[in-house]
Structure 1
Amino acid sequence: MKTDSIPLVETPPDAFADLTRALHATLPMARIEVRSLPNCAVRLGLINADFPTGPLPPDVMHAVIAQPAYWALCWGSGLALAQLIERNPHWVRGRRVLDFGSGSGIAGIAAALAGAASVTACDNDAGARCATRANAELNGVTVEVCADLIPTAAFDVVLLADVLYDRENLPLLDRLQAVAPTIVVADSRIAAIPNPAYRAIAEVEARTLPNLGEFDEFKTVRVFVYGSFDSVGT
């Protein structure tokens, strides 16, 4: 599935004032734009598409390294997962869903729009939690937000998009198996999960938005599932 339609851009509503302040703490020259997404009903507040890709001033570069505003991008893996959820609402309908490492909140918001019984978005970055709140309000859905999971947390489905970019995050999969019987992983930076309990179910072509120079090698998103799951719809 290709995602080459042109997303529409809108001025962000007042709900994005806090998110804009969070963005300016890292990138003072950036702004938030509300953007529609290709082949997906979710809309997100994202960094402006004309943000310069050249060298940043030293103080800004230091801020980016210390506190990257990754939640101001719609990463290709999150977009691909949201598209699949929209095409397969039965994956999440009536179920308790956890969006782990939620970033912008796109996967959890897609689950809420698809009829999930409840959605919790977990991210240890305050900016990501702010982004998820603003984007959930923009899409008219309820998403609970937390910085970490409580030991007794229980869900039906866990969603992870672009969390395994660092191989040191692989142990998170073992931790999450204790909180839900089904885990869905979408990632463009891994070819396989070194655990035979995870099986590949789909490959989707999706690019990060806005695309500020992403390499072509990351345009293919692979989707893996742990536990019982229906096949992917067309």
Structure 2
Amino acid sequence: MRVAIVTGASRGIGRAIAERLASQGNIVVGVARSAEALKEVASAIAATGGKFHGQCCDIGDSVAFAQLIENIAEQHGRLDILVNNAGITKDGLLMRMSDDDFDSVIRVNLKSAFVACRAASRPMMKGRFGRIVNIGSVSGLTGNAGQVNYAAAKSGLIGMTKSIARELGGKGITANVVAPGFIETDMTAALLPQVKEQALPHIPLKRFGEPKHIAAAVAWLASDDGGYVTGQVIVVDGGMAM
């Protein structure tokens, strides 16, 4: 039974990933800021026979986040799967974007993944097995107006992941990126109708994705079947960035 950490596990894509990994028999530790939301996820997974534990943490706090990962690995005696999914957006045009809006998105979306990978690498190397999956975005591949900070973070995530794949491959550890396109979540539900209408014509499949589509890609990369794939970007976007 493998131990997995999923950040941003309280809703949307992160919750779908946690549920999918738990359904495959993994012990899943979900990290998020909302204790109540994590309890809801725990109840839902327990109802299906899965194993899930919630841990509250602000992943932007590097010291606390690294300590949490170390504690989880020590408590379970191993750490096999790490999914860095949590992220934030603070969109705005370049000329109006503040330093704080740029820095906070880089800190949460990129630096937290670095902190997590660094902390997880030791127990993974000790066990001679590891699956690191970082959740990127098509914005990191194509750029997106109004998302200089977000696109920079997601693009940086790709370069970081490829470097980790080269460093840790000899230790039995894979590292990959899953890059979602337009996925139906609470975040996208808040978008104006005209924004969705403008996006749809650019998607060859003519529909938006669901969190389960991202979860399926992550679960495959985290499985034995995905064990010979590393340093790759798996784009799940209905062909939008093709």
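Taking FRET efficiency 1/(1 + (r/R0)^6) of positions 194 and 226 (r between Cβ atoms, R0 = 25 Å, to 0.05) from the coordinates of each of 1, 2, which one would give 0.05?
2
Work out which structure the value 0.65 belongs to, where FRET efficiency 1/(1 + (r/R0)^6) of positions 26 and 114 (r between Cβ atoms, R0 = 35 Å, to 0.05) was derived from one of 1, 2.
The read-out was computed on structure 1.
If log10 I(q)/I(0) by the Debye sum over Cα atoms at q = 0.11, 0.19, 0.22 Å⁻¹, for residues 58-169 alone comes out at -0.33, -0.93, -1.21 when worked out from the coordinates, which of 1, 2 was used?
Computing log10 I(q)/I(0) by the Debye sum over Cα atoms at q = 0.11, 0.19, 0.22 Å⁻¹, for residues 58-169 alone on every structure in 1, 2 gives -0.33, -0.93, -1.21 only for 1.
Which of 1, 2 yields -7000 for helix-only ellipticity at 222 nm (-39500 (n - 2.57) for each DSSP H run of 4 or more, over all residues; to 500), as computed?
Only one of 1, 2 returns -7000 for helix-only ellipticity at 222 nm (-39500 (n - 2.57) for each DSSP H run of 4 or more, over all residues; to 500), namely 1.
Any read-out appearing in this document is the output of simple, stated calculations on the displayed coordinates, not a laboratory observation. Bear in mind the structure is a predicted one, so any value in this text is a computation, not a measurement. Cβ atoms are built from the backbone, for glycine too; each structure is taken alone.
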